[in-house]
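Peer 1: Each structure below is given as structure tokens.
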Structure 1
Amino acid sequence: MKKSIKNIMALGLSTLIFAGLFAGCQNSDTKKTTDAEKSNVVLRIGAQPYPLYSSIYVAKKLGYLDEELKKVGATYEWTDFKSGPLVNEAVAAGSEDIGFMADMPAILAKSSGQDIEIIGNVAYGEKALAVLVGADSNITNPSQLRGKKVAYVKGSYAQHLLALVLKNAGLTFDDIESVNLAAGDMPAALEGKQIDAAVLWEQFVSKLTTEGRAKVIVDGTGIKKGNMVTYSTKEFAEKNPQVIEAYIKAGQRASEYIKTNPKEAAEAIAGDFGVTPELMVKIFNNLTFTQALTKDDIQEIKTVEKYILDQKIISNEVNVDEFINTKFLEEASITK
């Protein structure tokens with residue numbers, strides 16, 4: 001009888017141990033499932049309606065954002081802003097979780113104390129940023145900008161291109177009359193001869209040149225790569241890494257779609273930017289869409305940071321290696 005009791009106790013103990021192990025496995029599996037299927041997570045996206053960010057608009061229009069976020073139990077809210085600074089303000093105020101902007105504004109935002117990090121690229125394009133003059137202008141090269149009124153958005157990546165262009169021509173900002181003007185106001189100012197040149201990005205470059213309203217005297221070719229980046233608040237990214245990865249995957253799917261189906265992609269989003277699908281395809285030709293951040297991209301952003309610091313535009317140095325977080329790209333298997 002004692003032997004039977006011992007056997008029963010041993011069997012009971014074994015059962016408890018097995019049950020404990022099984023429960024542990026279940027808890028582990030449940031945790032993974034919970035992480036992968038979080039509910040009530042809403043990714044708030046602050047957008048700018050410029051073709052530079054076409055891949056994100058394609059991801060929205062074709063349902064890639066919905067599909068990828070659904071896999072991790074998340075949804076999104078989308079808000080269009082008229083300019084990058086307004087997106088910055090919204091992110092800084094805690095109203096948005098993700099935004100996208102050019103390299104120089106990103107550095108400025110970080111230097112101002114915003115707790116953000118770059119989580120991926122959106123696009124780059126040397127020809128997507130250029131110095132334009134009027135269609136009937138006698139100015140044919142940057143050296144002729146001496147003493148001229150040159151418009152650009154202060155703090156934008158256009159300012160950095162202009163600095164590089166002037167340097168290559170043996171000039172500085174002291175040699176020109178700088179005009180800080182909103183991008184949307186530059187075409188009329190150029191045609192009205194209120195300014196002599198304008199530093200603009202897409203869609204303005206392709207639209208003005210295609211319509212014969214302006215001509216390019218120099219673009220970023222061999223001068224500036226022109227990275228557009230996605231950034232997130234560190235708090236949101238740390239709490240919701242799988243949501244960030246899902247967002248990146250959606251963006252990369254859209255990037256690939258633009259490459260293989262430019263006409264269809266153009267038709268899907270041209271209306272968002274107020275251009276024709278035909279012009280949209282031309283704009284695509286000036287841009288490379290990808291979420292990946294290469295070593296060259298990171299070095300380019302470091303160069304921008306150095307320029308801003310050297311020019312005393314910022315007083316606080318930005319550690320670019322810490323500012324850029326590539327772990328989400330790596331987890332999403334997007335490395336090039």
Structure 2
Amino acid sequence: MASFSIPPAFIDAPLKGVERHGFARDIILSEAGIEAGSFNPDGSLAPESYARLMLTIWRKTNDEAMGLNPEPVVFRTFAMMGRSIITCATLEHAIRRASSFYRLQPHSPQITLEKSEHRARLIISHDTGFDTDHFLSESLLVIWHRFCSWLIGRGIPLLKVECPYAAPGHVSLYDDLFATPVTFNCDSLSLTIPLQAIHAPVVQSATSLEEFLGHSPADILARPNPHESTSAKVRHALMSLASDQMPDLTGMADALSVSGATLRRRLRQEGTTYQTIKDNVRLMEAKRLLAGSELSIADIAVASGFSETSAFTRAFSRWTGDSPANFRRRNSSR
């Protein structure tokens with residue numbers, strides 16, 4: 001969603017859901033004030049037009065799931081949930097109360113909170129049978145991340161996003177949505193955030209909630225993720241460099257205009273280390289080259305920052321549980 005325009009993939013999917021409700025997409029577009037001239041040459045829409053479209057879909061179908069769930073989620077359910085949690089003291093309290101709220105509506109997507117030593121994981125469960133384009137899954141991830149950030153009055157860095165489906169054709173758009181690594185073919189749909197975020201106080205009020213609900217969550221879906229974690233910043237910086245040009249922690253700290261101690265502390269708070277991120281970036285590059293290039297394993301070892309093929313093979317096996325040769329045989333696109 002670069003340049004704040006909404007790509008066709010996120011426009012077509014909810015309109016398919018509208019058609020399941022028996023409405024013609026042209027009628028919905030017209031009621032949203034969207035004409036042929038409203039679209040950019042690439043088929044994308046401006047955020048304001050997209051927000052109007054989403055609100056029109058929800059109101060017209062009376063379904064916040066947009067026909068992408070086996071049963072409708074009645075329009076304004078999200079608003080009622082928000083009113084039920086706005087008096088909570090902390091984000092953790094709010095999430096757990098929201099979880100209780102949705103359990104009263106078993107046909108709606110459900111949320112569960114899990115905690116570990118440094119991280120919290122928000123798990124979202126819903127029947128994906130009608131969500132063939134994964135738009136409802138994507139929407140739930142985005143809405144819950146942005147809503148939680150709004151509740152505590154500051155952006156929550158996403159440490160990890162997990163999806164229970166294969167990478168979609170529009171996977172390149174996920175960088176704008178999440179600004180963090182996304183893992184596919186997982187057991188569940190989930191967001192991982194720093195544990196300290198759920199201990200933060202809820203700073204919003206009933207009054208600010210009504211203002212928020214006047215344009216959200218439709219407006220949320222029309223914006224990229226502005227809350228990039230420190231680990232995501234490091235990852236993006238490393239991805240722009242060749243493996244033999246990757247700096248040590250001090251060099252990366254200088255590039256990010258922080259001290260080495262600060263960078264180490266922030267990464268520790270996010271449950272990771274600089275070396276782990278470097279290894280993940282090198283692994284991603286190795287996987288890409290093994291699956292999509294004709295380079296020899298020895299050349300890929302060098303490109304991944306290893307001086308010896310044997311060291312690369314050992315590291316790759318440690319990271320993946322598989323040898324480079326076996327990985328190439330199973331995943332080659334050549």
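Read the figures in this text as sums done on the coordinates, not as results from a lab. Here the structure is a predicted model, which means the values were calculated and not measured. Cβ atoms are built from the backbone, for glycine too; each structure is taken alone.
Peer 1: Out of 1, 2, choose the structure whose coordinates give Cα Rg over 2.2 N^0.38 Å equal to 1.09 when calculated.
Peer 2: Attributed to the structure labelled 2.
Peer 1: If relative contact order in percent (Cα under 8 Å, 6 or more apart) is computed to be 15, which of 1, 2 is the source?
Peer 2: Derived from the structure labelled 2.
Peer 1: Any idea which of 1, 2 comes out highest on distance in nm of label points 7 Å out along Cα→Cβ at positions 247 and 287?
Peer 2: Ranking 1, 2 on distance in nm of label points 7 Å out along Cα→Cβ at positions 247 and 287, first place is 2.
Peer 1: Name the one structure among 1, 2 that mean count of other Cβ atoms within 10 Å over residues 119-126 of 19.5 was derived from.
Peer 2: 2
Peer 1: Determine which structure produced the value 5.9 for distance in nm of label points 7 Å out along Cα→Cβ at positions 55 and 311, calculated from the coordinates; the candidates are 1, 2.
Peer 2: Matching structure: 2.
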